[in-house]
Structure 1
Amino acid sequence: MAAEAAKNTVEQIVSASNVAFKDGVDKTLSALNEANAASKKNMEAVVASVTAATKGAEALGAEAMAYSKSAFDTQVTAARSLAGAKSIQEVLELQTAYAKSAVEAYVAEMGKMTELVSTSMKESLAPLNERMTATVEKLQAVR
């Protein structure tokens, strides 16, 4: 009987060890799968962020080129007007009007560019902020 009891005890220990080992492996695999999923989502967020930043940079570059062309055309027109002026008074009036419109156009353009940069930053940081929020929520849930 003692041998039978010892055999039963050993079988129970082996069975419990097998269950514990299997549970440990299952938990480890689950954690690895979760970590892989999180890594994939993080990479997707980085790609989305870089894509948004690239689009913002392209829009900013296009806006800068359009403004440069417009400013150059305005300067050429102003120079032609000045060349056709008949008096010093007319030159001063044309120059004053040009200077005023150039400053107004510059201020308006800087407003557009500031808005483009702001929008681009928000759009490029949004995916990263979402991942950071998800990570913080996950960590808080574990506590």
Structure 2
Amino acid sequence: MTEGTPERPWLLRTPPLSSEYEAWFDEAGGLPVLAVRVGTTLLHYDRAAIEDLRAMLTAHGDWMELGSADEQKEARPGTVEAWARSPENPRGGWYGLKKGLRGRFAMYVPPVLEHLGLAEVEHNPRSNRMRAVPSAPVVAGGDQSIS
């Protein structure tokens, strides 16, 4: 059975390694999503975030601060979190799909890219960064066959 599915989610840790959570590829409302379960809270991010983030990091060419923040807080400019909310990203705004729970992109999505071999993520107590792995395989549309 393939990992990264609702039946067999990935068990991941946040960048500071302080919390565990589950993530998997799924559909919600007919849209392909990256589902994240933190305790009893279920978050959904547009599945295109995986390849879009990798492409942005590749173009950036260096380490980028994560800058994770709740939806209600401003994201620090120049961070992964700010990019994930920006009208300038390929989605044209928030990759988080559940109003009120759209933030924390930079806490939960980077470890998925790291698990898939698409990025490196630092694991310090705070101020973590990430960068693209240049020779990583392309994940066309978040292909569920990758485990």
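Of the structures labelled 1, 2, which one yields 4.1 when distance in nm of label points 7 Å out along Cα→Cβ at positions 6 and 134 is computed from its coordinates? Structure of origin is 2. Largest in FRET efficiency 1/(1 + (r/R0)^6) of positions 46 and 102 (r between Cβ atoms, R0 = 35 Å, to 0.05) among the labelled structures 1, 2 is structure 2. Comparing FRET efficiency 1/(1 + (r/R0)^6) of positions 38 and 70 (r between Cβ atoms, R0 = 41 Å, to 0.05) across structures 1, 2, the highest value is found for 2. Structures compared: 1, 2; top value of Kirkwood radius over Cα pairs in Å, i.e. the largest, recorded for 1. Structures 1, 2 were shown, and relative contact order in percent (Cα under 8 Å, 6 or more apart) at 42 was computed from 1. 16.8 is what came out when mean count of other Cβ atoms within 10 Å over residues 94-101 was calculated for one structure; which of 1, 2 is it? It was calculated from structure 2.
Looking at structures 1, 2, which one was volume of the Cα convex hull per residue in Å³, for residues 78-125 alone calculated from, given that it came out as 48? Only one of 1, 2 returns 48 for volume of the Cα convex hull per residue in Å³, for residues 78-125 alone, namely 1.
In this comparison of 1, 2, the computed figure -36500 for helix-only ellipticity at 222 nm (-39500 (n - 2.57) for each DSSP H run of 4 or more, over all residues; to 500) is attributed to 1.
Quick note: the coordinates plus some simple rules give every number you see, no bench work behind them. What you see is a predicted model; the values in this text were computed from it and never measured. Cβ atoms are built from the backbone, for glycine too; each structure is taken alone.
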